[in-house]
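As structure tokens, here come the structures.
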Structure I
Amino acid sequence: MNFINKMQENLRSGAYRGFAGLQFGDVTLSIQASQAHYCTPRKTLEDLTQYSRMEFALIREEEFISVRRILPDFPRLEEIEEFKDTVYAYVPVELIEELCEALVTKYN
């Protein structure tokens with residue numbers, strides 16, 4: 001799964017841009033990148049492949065949940081949890097890709 005190809009813009013207001021969440025069973029993975037998000041570069045770029053880091057959140061029943069709670073056996077769990085606050089900020093794109101693959105394996 002190349003998650004960048006699955007991202008669909010659903011909101012734009014000036015430099016702010018939002019993307020629809022990716023659904024995995026009852027879990028929504030929200031991945032965001034724009035001037036208003038925790039990404040590198042912190043700009044609103046049209047070419048999403050130019051981001052080296054993005055922010056994401058996992059949501060179940062309208063509440064934020066951790067990767068640890070959904071994928072306790074995720075191979076890079078300790079590494080990904082280092083990025084956690086309310087959302088997971090400035091996460092390397094390749095790590096988000098691995099997370100997406102693990103979610104596909106678990107839920108699809």
Structure II
Amino acid sequence: MRPESLTQESLPIWQIHSQIVETLRSDNRLVLVAPTGSGKTTQVPQMLLDAGLAGNKKIVVLQPRRVAARTVAARVAWERGVQLGGEVGYQIRFDDQTSLGTRISYVTEG
């Protein structure tokens with residue numbers, strides 16, 4: 001199955017969407033443990049943004065590898081129907097695809 005054919009709601013993380021949002025609204029912290037491919041990296045930042053939990057701040061997601069930061073940012077931009085580098089971007093060594101309007105940024109250390 002190609003990634004484009006997966007819908008956001010088909011990912012396991014969406015089964016607990018309301019719990020994630022409500023927990024963060026009430027406790028302002030959450031430890032989330034879920035298997036690879038469940039939607040933690042792509043969906044949770046979007047949930048936070050859409051629920052207004054980021055306020056006017058940027059959501060920054062640390063990625064272990066440059067290719068992961070680029071790929072995930074492109075996927076999330078595609079899901080949101082926005083251009084990469086606008087609302088969703090990435091910042092890795094020697095490559096910054098963000099703007100003043102970036103709300104979700106995937107980054108690597110260094």
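A few remarks follow.
- Structure responsible for -0.75, -0.85, with log10 I(q)/I(0) by the Debye sum over Cα atoms at q = 0.17, 0.18 Å⁻¹ calculated and labels I, II on offer: I
- When distance in nm of label points 7 Å out along Cα→Cβ at positions 27 and 83 is computed for each of I, II, the largest belongs to: II
- Ranking I, II by distance in nm of label points 7 Å out along Cα→Cβ at positions 59 and 75, the structure that comes out highest: I
- Value 12.1, calculated as mean count of other Cβ atoms within 10 Å over residues 11-18, assigned to which of I, II: I
- Source structure (of I, II) for helix-only ellipticity at 222 nm (-39500 (n - 2.57) for each DSSP H run of 4 or more, over all residues; to 500), computed value -10500: II
- Top of I, II by distance in nm of label points 7 Å out along Cα→Cβ at positions 19 and 99, largest first: II
Every number here is computed from the coordinates shown, using simple stated rules; none is lab data. What you are looking at is a predicted structure, and each value in this text was computed from that prediction instead of being measured. Cβ atoms are built from the backbone, for glycine too; each structure is taken alone.
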